Structures are given as C-alpha cells and as structure tokens.
Structure P
Amino acid sequence: MELNNRSVDIKNITFDQTVDAKGLACPLPIVRTKKAMSELEQGKVLEVQATDRGSTADVKAWATSSGHFYLGTIEDKEVLFHYIRKASGEEALEKKHPHVVSNEQLQAKLNNDDEVILVDVRETAEYVFHHIPRSQSIPLGEMDKHLDKLRREKPIYVICRTGNRSDLAALALTEAGFKQVFNVLPGMNEWNI
C-alpha cells in the first residue's frame, strides 16, 4: 500500500471509530463523517472508509474548515482510508514544563548525531503519517505503561503536534524521576526541517 511514495502498513494505524462510506457518492461520505465526528471525544481519531475518489479532497477540506486535523489517506484494494483527529482545543492550553527546545535545536542535535531519545506522544495514526526518523511512538495515554523502555540517565526530547501533549508528557516524565526532559516547540505542526 502506498502513501506519498512510502509504504504504509494499515495494521499499524490505531483509531477510535470507523465510518463506512463505501459505495456512497458526494456528499454522503461527509454527512456520515460529520455525524460520527460530533459523537467522537476530543482528541480521538476517526477512520473513514470510502470508494468515492473525490472523497479525499472532500474529507481534507471538511476537516480543515471545521477545525479538525486531517492526518492522511491510504488506498488499499480500491478503498480509501481517511484519518481525521478531532480537535481538542489543545492549542489554547498553557505550557508548564520549564525545559523547552525549538524544532531547530532538536534538528541540530539530530544532525550532530548526539545521543537523543526522541519520544513522539501523538496518537499512532498521526505518527504513521508523519514522524521524525529515530523517534519512538508512545502515545500520551500509554506513557505510564512504557516508562521502563526509556533510559533515565539520557536526555529525553518529547514532541507532539503543537507542544501541548508533549508538555503533559514532559511533566509526567519529570514527576516519574527523569532528570533531563525537554518539550519540543512548536512541534510536528511546524516540523519541515
């Protein structure tokens, strides 16, 4: 299965709800998507299955115009799998973790081959579509289950889409006894280095 010239395994994408819009033409895939999204909790990921070729542009435009986050689309056996994350209002949250680095500072460390532990705390579906090489995916809601996988003596850089989930993760790691924890701002939303 191809996505932007990369092979993507659909089994690696986790989501919270599915909308079956296969066989439906515009505007029905969007109508079903709107209804499902209204019932979905903030921050959760919706998978929309469609066969209408125009649904890719429609879903992307609708998600953007409604304030949600279009993550990407995968085609498999004539079915389009669209992924959307419901807006959570996280952009308005105050950042509290005192140790932050910019995207550029993180990139410099990666370029210098500094020993970096980079933890991406976005949902798995977000990670699959766009992530930094050498990062490891540990969604924020699963952080406490994976603390033993992280080395306490090494610097840990935490990243998400906007810096808010990573802020919460950085606070949690610090409270769990990790000494060198850095929140990466502004995060993947502006990562294009």
Structure Q
Amino acid sequence: MDSLSKQAYQQFIQDLGEQKFPEKYHVVDTELAKRYGMSRTPVRSAIQQLENDGVLKRYGKSLILQDLCLNDQELQQFILLRREYYQLLFKYIDLMKFQMQSPLIKVYLQELEGEIASHFPFDRLISVDQLFFNSLKTSLNSQDLIYSLNNYRYCGVAPEHLPLLETEVVHLKEIYRLLKEADLKELTSYIEDLI
C-alpha cells in the first residue's frame, strides 16, 4: 500500500478501536473518502486490505464490518494461546537478542499500559508479543507464532473483560523484568503458574 492508503487503513483501525462505527456497518468507499478527506483510490486500497485481514466481509456487492468482539471463551483461548507461546519463548530464547529488543519492548509496554481505557488495543499487545518473539533463537521463526495471534489484532472485548487483559499487561511487565535479570528459572516457574 502507498502512504495515503496506509493512512486510510490506520485511521479506519483507530476509528474501529474507538467504536466510531455502528454494528454491522456497511462500508462505502465514497463515505470513507469524505470522512478521511482523501480520494477514493487510497480508500479502496485500504478497504481491500481490511477485507484481506478479515475485518470486513463481502456479501454480494456489500462490505460489512465484522463483529470482532470476543466472548468469554474466545478471550480465554487467546490468553492461553499467548501463554503457551511465551512458554516456548523461554525454552528457546536468545538473551542477547532480547537485550537488543529490550529498550523498544519497554517503550511499547508503557504505551500499551497508557492506552487501556474503554477498549483494549489488541494490535499494540500483539506488537509487543512480536518484539518478545523476535528474541527466539534463529532456528525458530517468530512469524510462525505471531501469525495465529494476528487473527485477534482487530478484536474488541466487553468492558467487563478489560480487567483480565489489564492483568495480562501486568504479567508481561513481570516477564520483561525477569528476562532483564536473566532469571530463566524463576521465569519458567512464573509462566507455568499462569498456565
């Protein structure tokens, strides 16, 4: 995508996170172009990417915004999946790679914590996961782990589930601290307790 298409895409995702679209919203390129103050060409490109990502679904000629709010069971599956991936990370971590990623992880964690309000920024959480998984030894591909998590990138949760996700951020901060101290024994015990 060119820069204008990326801008339209990112603005749509931001609006989605801030719940600015009604449920089952019918996406119309002319309406979005007017909303974002740009021509239809970059908006169409952004819409195509959103459809590829599963955010929009085509019904005949209409594109409908999908219901991406996780129910309790789906949220539990997401959390369990992430924890199992982190267990794999600790088994195959390259601490030197982690030290290189460490400053950026710290910044992302602070930003993530600051963004939790009426909605949960799954895209930011998965970006933090990506940084952690980049610390895997070269024989493993971090993209394989992040691929399945990307399906959750645009999800939302009901307000009553926000504390559960806030707790996940607390766990990530503790994992970060233990990795900084290179205390892998304590780290393994910590994640096993979570699972």
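Coordinate-derived values only; no laboratory data. Just so it is clear, the structure is predicted and the values come from calculations on it, not from any experiment. Cβ atoms are built from the backbone, for glycine too; each structure is taken alone.
Upon calculation of distance in nm of label points 7 Å out along Cα→Cβ at positions 19 and 179 from the atomic coordinates, which of the structures P, Q produces 3.2? Label of the source structure: Q.
Looking at structures P, Q, which one was distance in nm of label points 7 Å out along Cα→Cβ at positions 107 and 163 calculated from, given that it came out as 3.4? Working through the options, I get structure Q.
With FRET efficiency 1/(1 + (r/R0)^6) of positions 75 and 155 (r between Cβ atoms, R0 = 41 Å, to 0.05) computed over the structures P, Q, the top value is the one for Q, the highest of the group. Each of P, Q could give distance in nm of label points 7 Å out along Cα→Cβ at positions 43 and 115, but the derived value 2.5 comes from Q. Matching task: 2.3 is the computed value of distance in nm of label points 7 Å out along Cα→Cβ at positions 27 and 147. Pick the structure from P, Q. Considering all the candidates, the number was obtained from Q. Here relative contact order in percent (Cα under 8 Å, 6 or more apart) was derived from just one of the structures P, Q, and that gives 23; the source is Q.
State the single structure among P, Q that was used to calculate helix-only ellipticity at 222 nm (-39500 (n - 2.57) for each DSSP H run of 4 or more, over all residues; to 500), giving -7500. That value comes from structure P.
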